[in-house]
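Below are structures written as structure tokens.
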Structure I
Amino acid sequence: MAGQEALGRVCDIIPIAAGKPFKMRNCSGVLLVTTGATSAPVLNERSSFGGADTALPVIKTVYWSTATDGTAVWNKLILSSAVSTFTLGTTTGLTTAVMAAFHVFTSHLSDPFNYINFAGGGSGLNYAIMYDLTVQRGPANLEIKGS
């Protein structure tokens, strides 16, 4: 068998991340993905799991597609200024998008914030893929991010 398993070595995933704060510890960044023709993701940071949300306007580059099943190419939109939210279907440059992805790096978080809350309205799903893990563990031993 060729190859290596990714989960726990290079990535960790939260498939239903909408409104569920999670730690940005032990990774270099997180790829946040939203789906749905009217999805409106909102990016916040927190100092603790139960802490208050503070807007995190670091979304500058959005990758988007007109399909969620891999049958359309990814497009790239560079926003004129960093934002903490956008809306598929209405934000300029995203009017035909039904899926979008953007990166948040641990260096984007303000001190002492170390949690992300990826909330959102509209239709669709929001999920998070933490990558470039700084601590590699077997999947059963990965840190619980949402606590």
Structure II
Amino acid sequence: MAVIGVNYDGWTHDYDDDDNRIELEPSDPSYFKYESVRLHTEKENFLFNSGNFVKDWYDAKKKYMEIMDEEPFLSASSDVNHFQGDGGKFDSAYLHIVDEKPVLKYVDTTDPNYFYTQREIYENGWEFFVPENTQPTWEELKEMCKS
């Protein structure tokens, strides 16, 4: 099995002694810093560290496509979820094949029941990430991720 994960340090907030949330300033040494995406397999470890999380995630998934015959299962490390919660400013985009063409689909999080009503999007798609509050097409995402 292959495992994809995110290397980062810090967070965008902390809590005071009374458990009140405190937003940190980017100048704070503990402030959130993205480092890289890693892909671990039984035989090799790959590191994607362009400094651009969207591109690194895309490149890691692209690499996985090259080795998936050897590593037929891909799992995300729990730090992927932590990355988002700690300050990653990215939205999920899910790759689907529609009429034999790749299409990115997005969950409408304004739907209070999206976890149930839009399950097909996230359960049947392959997760990628895009800059927060954007919804590029698959072609636009590929263009964003060119070297």
Subject >> Parent structure of the calculated result 2.5, given that distance in nm of label points 7 Å out along Cα→Cβ at positions 11 and 123 is the read-out and I, II the choices >> reply: I
Original post:
For structures I, II, which has the highest computed value of FRET efficiency 1/(1 + (r/R0)^6) of positions 51 and 67 (r between Cβ atoms, R0 = 41 Å, to 0.05)?
Top reply: II
Original post:
When helix-only ellipticity at 222 nm (-39500 (n - 2.57) for each DSSP H run of 4 or more, over all residues; to 500) is calculated, the result is -7000; to which of the structures I, II does this value belong?
Top reply: II
Subject >> Among I, II, which structure scores highest (criterion: FRET efficiency 1/(1 + (r/R0)^6) of positions 27 and 43 (r between Cβ atoms, R0 = 35 Å, to 0.05)) >> reply: I
Original post:
Out of I, II, which one gives 15.3, 47 for Rg and Dmax of the Cα atoms in Å as computed from the coordinates?
Top reply: I
Original post:
With distance in nm of label points 7 Å out along Cα→Cβ at positions 115 and 139 computed per structure, which member of I, II shows the largest figure?
Top reply: II
Subject >> relative contact order in percent (Cα under 8 Å, 6 or more apart) - structure with the largest value, from I, II >> reply: I
Subject >> FRET efficiency 1/(1 + (r/R0)^6) of positions 19 and 59 (r between Cβ atoms, R0 = 25 Å, to 0.05) - structure with the largest value, from I, II >> reply: I
Original post:
Just checking, which of I, II has the largest value of FRET efficiency 1/(1 + (r/R0)^6) of positions 3 and 99 (r between Cβ atoms, R0 = 25 Å, to 0.05)?
Top reply: I
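A short reminder: the numbers here are calculations on the coordinates, not readings from a lab. Please read all numbers here as calculations on a predicted model, not as lab measurements. Cβ atoms are built from the backbone, for glycine too; each structure is taken alone.
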